[in-house]
Every structure is written in C-alpha cells, then in structure tokens.
Structure P
Amino acid sequence: MTPPDADRLPPPRVSVVIPAFNAASLLPQAIGSVAAQTLRDVEVIVVDDASTDDTADAARTLLGQAGLRGQVVRLQSNGGPALARNVGVARAGGEYVAFLDTDDVWMPEKLALQSALLDAHPEVTLCGCQADWVDASGRVVSPLFEDLPEIVPEGWKLLLWNCFVATPCALVRRTDLGMHPFDPALRVGEDRDLWIRLASNGAVGLVRRSMARILISPGSFMATHTELVLRCTVPMVERHLARHADALSPFDRLRARASLHSQIGKGLSTAPGQFLASSRHLLLAALSGFRPLDNLRHFAFTAPGVRDIKRHLKERLGR
C-alpha cells in the first residue's frame, strides 16, 4: 500500500521497518505502538515475508485506520527476517530508520528521544535504548542492560560479548545503512552483526529510559536454534574478532568466546538429553570468568535430578 501522492510528500523523519510472517494477530499491537509515538513524522514499511495468513491485508487495514503513512510489501518466498528488513530498508525514505518486530512494542516517546540524541551527537552511528524483557504473561523479567552511559565510545567491543542493543531498540541514520545492511546468510545474529559494523565506525548512543517491551522467546526456541547459533553466530563473532584483532586484548577475545559458550550452554540446557553438552559450555564460560556465578547456578539448577525435583515441587504446589 503506497499512497498515490507518495512521490510528492516530503521525506519522513523516521522510516519504521516491520518484517512480518503469519503475524496478522500481532500487528495491531506493533502498529498501534507506532501510531502512539509522540514523533508523528513517520512512515511504516511492513514487509510480509510470504505469510500464509492475511498478514498483508491486516497491515493495510491497520495503517489506514491509524492514519499512518506507509506501504505493505509482500514477498513471494520466505527469506527470513534479514532479507525482509533489507527490502524495507531499500524502500525507506526517512532520515532515520527504526526496526520493530511484530511481537514487540514501543513506548510513546521512543522515536522522539532517540532522534533527538542522534541530532545532538553526530559521532553516534547506532542509537539504542533501554528495554524490558517480558514473558508471555506480560511480566517484566529483566532490563536489557545495566550501568551503561548515554554515549559508549567503543560500543562495538562491548557488543562482541554483550548485545545491549536489541533489534526493536535500534535507530540508525539512513545514510549509514546502505541498501542491504543485514546479512541474509545469518538466520540468527544478523542484527548483532550489523550493530558491530555500525558501531565500529562511531559511538553507540543510548536512551537510558525503557522505551520498548521485548517478548522473551520460549525456552524451546534457543534449544531448537542452538545449531543455528553454532553455525551462524559463532563464525560471525570470530570474523569480527579477526577483523579487529589489533584493537582487542587477549581478555577481550576470551570474553567474547566465553559469552557464546554461555549462550549455547543455556540453550542446550532446555533440550532433552543435552545436559552433558550444556554443562561443558556453561563450565567453559564460568572458568573463563564470564558471569561465573550465573553460569554455575544455571548448570546446577538444570542438572537432571534437580530439574525433576523442581518439577515435582511445582506439581505439588499447583494442587
């Protein structure tokens, strides 16, 4: 859906790219949170990644009802979120580009505060914000990051072991993105790969107020996609370690690799029969000094016997 007079409209301040796959039921909250922004000069580009439901029609209807300038692009074959976002970026005409997933929502001042930060700091090449991780019931589980300043000069280093910019939190200058910024070969970690590349050319800026709510994927997601993390994310981080070898200390490289062991170990811990593989990664992370107490606690609490006791207690208490 492109307005007939779109070519005569001035460029918007912000282009919002929303990749969507079978997301008709989720689009109302996502598009609703864009419509509620205090910064009104936006366009919305919904990229329907070959959905089998009525995602495209729902998006057109919702954009019209909200009075939002926008368009809906339907892909003929499913290419994954990186490709879908690239299609949206290629069509974006805004000074800034923001990314929103269909199961996440923004707070009303997000775009206004982030665009003001980018206006004030030309050295910032990636702007993020604080966010809350929430579970399926809407309960806040944890913040996205802790104890980070508004301007992080070498944020690319921190991103190697701590992805403190989530996709729905990013705002980037259109000129810094190029036409196809996400690597479609990465089925997971494509956002982190781009953030590292952007941040290596400048500083990272952060709005430290929580401006997004991000749904935590079920535990089974990481168990199912741990193979993708091994196949995609690990080589991606290794490429960045090699590219910036001269600027990284041995401790930096150790911490980056240990964080991956922690991520993989926690993912495997939810899969049946994977305790030994999980424990190996968790212990490697702990012995490397990466959040040792957290990794050892996870190792202890996911041991088969302990897991059975926890399940039994839950069943007894639920009666």
Structure Q
Amino acid sequence: MKQAVLILLSVLILGCLDKQKKQNDSIVGTHGKIELNGIQFNYVRQGSGDHAIVIGSSVYYPKAFSDSLKSKFDMIFVDSRHFLPNYNPSDKELAALNLTTWAEDIEAARIKLNLGKIILIGHSVHAQIALEYATMFPDNINELILICGVPYSFEQLSAKANEYWEKEADDSRKATLKLRLLKQDSIMQATPANKQFSVSYDLNAPLYWVDSNYDASDLLSGLLTSPKAFGKLFNSVPTKQEVISKLQNLKMPTLVISGKLDFACPHTEWEEVIKNTSIDYKLMTNASHNPHTEKITQKEFDKNLMTWISRHK
C-alpha cells in the first residue's frame, strides 16, 4: 500500500512538473522559418493568448517586451526584410519596394501562421508599416498599437525633432550626446554596413532612453540589417498629410503611445497628426523612445496596454 501511494505521488509530482515545464516553455517560445513572397523569414513566437504580431526583428523585439505581456498574449515576432542581412535586392527590386511590400509581408505571415484576426504592434519606424497594413487590411486587425512611432517623413520630421531636442533636453543629456558623437565617425568607419544601425542606435542613447547612458548592447546583440532595404524603408515613410489621411480613415480601435523624453519621435508631432481623429492616446511623461523595454517604465507601459486592450474586448 505504501509503495502504491509513493508511486501515485510520483506520478502527480511529475505531472505537475511537466505542466509547469509546458507553461515555462510557452514563455521561452518557439522559432522557425517561413517563406513569404519568395524570401525566407525567421520568426519567434512567445506566450499565449490573443495573437499579437510585433513588426520588426525576431532578434531584437523578443528581448524588448516583458514576460508579463507574453503571459497575456501570443506574441509573434517576424523579421521584416530590412532585418535580413542576406537580403540584397537588385536596383530594380529596390526601386519597387515601398510600404505596401512590407505590409504584404505581414499579411503573408499572418496567413502562413494561421492567425486569424490579430493585434498589430508597430514601434518606431515600424509604426508606419503597421499603419500601412491597417489601411490595406483593416478587417484582419482587432487592435492597432503604435509605440513611439515615426510620425511622418524624416525629411519633414528632422527640423521638428531638432527643435524639440534643443527646447526639452536638459544640459546633462546634451553633454552626454555630444561626448558620444565625438567618437561616432571613427567607430562607424570600422563597423560593417549590416551592423551600423545597431552601433549608431547605441551611440545615440540620449535620444532613445530615459537613462542617457543606457547600455543596449545585450538587446542589440546579433541584430543585423539589410542596409539597402533599411534605407528604402526610411525613404518610404509618408508625408505628414498622407499620415493624417490614413489616421482619419482607420476602422479599428487604435492606441498611440508616446514618451515625453523621446527625442527621436517627439510626442508633439503625434499630438498634431491625431488631433482630428478618434484615436486613443497615452503620453508617458517619464518615458523615452522605448517605454516597453526600459525597466523604469516597462510596468507602467504594460499596465497601460493591457488596460486599453481589455476595454476593447
């Protein structure tokens, strides 16, 4: 009898451990490759719950979002083509690339992974890809979330961002950036083209992080780009008026999150382009360009996001 009880207890314990292992594995996630439009893309899938595609990199973004969110959502990180270091389009192919291309890649991934309707998340320049997808495939999105996005074309934004920096950045932040940029030219010259984005991003930390000396090396580790595609993406961001028109015609619940200390994508410009829309807006006053990542703001970001999504269920 005693031996039978011990065997039963062992089975129960192993069963519980196996269940716990499966729960932990759901956070660790799965990864693989999918072919989209003739190109091999990597993807990482972490968590469980409603399907949420995060546009951008399967290397960087899985490290940038919290386990708390991954316990609430099935988060799918599919590489965009500008994060494929071996993607080297011909001049003809490059000329044909536009935001529609990037949006169609997302749609192909959604279909291949059999996701149905999704939450779509776009951060930084990827907010413009998300907005293009929402314009092209509105019926496939439950909620659209734009985090510290590039509000409109860099050509128009540059002067506004410089103006915001001069007005709002404190002396310490300005001094830190000045020191970092003194060594930028020599560092960039010694850096392979497909690593230059990561290196530049780290050097310009005062623009992107609450902590001006934030060490993003672990986050950026292994992140490579297709320089041609990255350049084309940056040049494909629509004008201010085009973005306003898209935002005014959105058909799904949309949340824009900005950081007051974001000196790359000033919140003032988002407040301008969404002012005549029904879009929900959250300004995080103590956040910079990465509120979902930086520990000082991550919990607040998660709470804001989950509270908003729960209201639209």
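Values in this text are rule-based calculations from the coordinates and carry no lab data. Computed from a prediction, not measured in an experiment: that's the story for all the values here. Cβ atoms are built from the backbone, for glycine too; each structure is taken alone.
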Say we calculate distance in nm of label points 7 Å out along Cα→Cβ at positions 32 and 240 for every structure; which of P, Q gives the highest result? Q
When Cα extents along the principal axes in Å, for residues 152-287 alone is computed for each of P, Q, which one produces 48, 35, 31? P
Match the computed value -13000 of helix-only ellipticity at 222 nm (-39500 (n - 2.57) for each DSSP H run of 4 or more, over all residues; to 500) to one of the structures P, Q, and report its label. P
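One of P, Q was used to compute Kirkwood radius over Cα pairs in Å, for residues 56-231 alone, and the result was 18.0. Which label is that?
Working: P: 17.1; Q: 18.0.
The structure behind it is Q.
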